[in-house]
Structure 1
Amino acid sequence: MAKINLKNFFSDKPNIKYKCAKRAILISQTRPQELYQDFDFFPQFLDGPNKILKWTATVVIGNLSKVDSQNKVDKYIEVFFGFLCDKGLVTAANAIKALSDIAKNKPQHQEVILKNLLNVEKAVFYSKGQVSPECRNVAIGAVLDSLEKFGENVCRKKEVRDFLKRQTKNTRPKVRQKAENLLKHYV
């Protein structure tokens with residue numbers, strides 16, 4: 001696969017721009033070392049107006065943590081914590097993915113990342129301008145999915161067990177089932 005042309009992120013043609021974004025995500029997942037030299041390109045989108053590019057940059061940075069020999073990812077962890085409290089579910093979900101990848105690849109950050117991920121159950125999300133408990137439940141489901149990246153022992157921690165037990169009463173069946181399965185399997 002040929003290297004991507006990062007200038008395409010600024011294309012006026014959405015199909016070119018978003019094809020480039022998808023490709024950046026794919027390369028960051030499968031061959032992160034090829035994109036790491038361009039790491040400093042992506043943070044500019046974290047506070048930009050284009051949400052799709054924001055989500056792309058979040059995921060790419062999380063994926064690049066696998067090869068982050070210069071600790072560039074570290075200074076964006078706090079930014080991603082802020083995204084967990086974003087009113088929009090998609091921003092939070094992408095931050096959950098990125099943070100769980102960072103926790104997997106940079107174990108020295110696991111404790112603080114875990115603490116922030118567990119706080120998602122207190123977040124308030126909106127859908128169509130209205131508070132959406134269901135969006136919060138989806139975000140909690142994403143946190144549950146991410147726990148496996150922390151390693152087997154994470155579910156044995158008291159704060160995680162308590163979180164899982166609370167989620168066995170979640171109104172979203174898929175979340176409830178995932179919490180029950182994690183408790184059975186790991187605790």
Structure 2
Amino acid sequence: MLIGYARVSTADQNLNRQADALTKAGVDKRNIYHEKLSGAKRERPELDRMIAELQSGDTIIVADLTRLSRSTKDLFEIVSLVESKGANIKSLKESWLDTTTPHGRLLFTIFAGISQFERDLIADRTREGLASAKARGRVGGRPNKRNDKEDLVLMMVQAGKKIPDIVKATGISRTSVYRCINANKESQDI
């Protein structure tokens with residue numbers, strides 16, 4: 001059975017163009033799942049319902065890939081779910097996404113491999129960059145607010161200020177104030 005999926009990002013957008021393309025491709029209007037949600041959200045109730053109701057041999061038709069997924073990772077997860085149900089997926093706009101044919105499955109596999117290769121290269125470059133920065137004495141991450149105000153916290157503690165007053169004066173959290181105090185207990189007489 002042919003099943004359609006149409007999605008627009010906002011409630012004021014119209015699904016007619018996609019629905020027309022899907023019916024022209026042979027999808028019965030009763031078998032089109034409609035959604036008005038951002039594609040950036042992975043939780044899309046109609047998409048999830050459609051995948052849950054898939055039967056072996058079904059084919060999902062989408063007008064174009066951006067209606068189904070906004071990221072390569074998400075696309076591969078969706079295609080994997082569809083294939084695990086024994087179903088296929090086909091895009092009307094992107095002819096390379098057609099798991100109903102050996103040629104389409106090959107192209108999808110190639111694109112999946114290229115995508116994984118790209119993710120691996122990015123991860124390698126990130127690790128190399130972090131190692132290079134570390135070798136130069138640079139530490140990544142967000143600067144520690146507590147370190148900047150540690151002397152002030154210790155001075156206020158020694159002056160007998162209460163923790164809530166220290167938190168208010170320094171702008172750091174109560175937990176950070178206690179960490180600062182505990183870290184310096186051995187080196188200073190507080």
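Any read-out appearing in this document is the output of simple, stated calculations on the displayed coordinates, not a laboratory observation. In this text the structure is predicted, and so the values were computed from the model without any measurement. Cβ atoms are built from the backbone, for glycine too; each structure is taken alone.
Here are the numbers:
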quantity: Winner on FRET efficiency 1/(1 + (r/R0)^6) of positions 128 and 176 (r between Cβ atoms, R0 = 30 Å, to 0.05) once structures 1, 2 are ranked, highest first; calculated: 1
quantity: Identity of the structure behind 0.6 (criterion: distance in nm of label points 7 Å out along Cα→Cβ at positions 24 and 48, calculated), options 1, 2; calculated: 1
quantity: Answer label among 1, 2 for the case where percent of Cα pairs over 25 Å apart, calculated from the coordinates, equals 57; calculated: 2
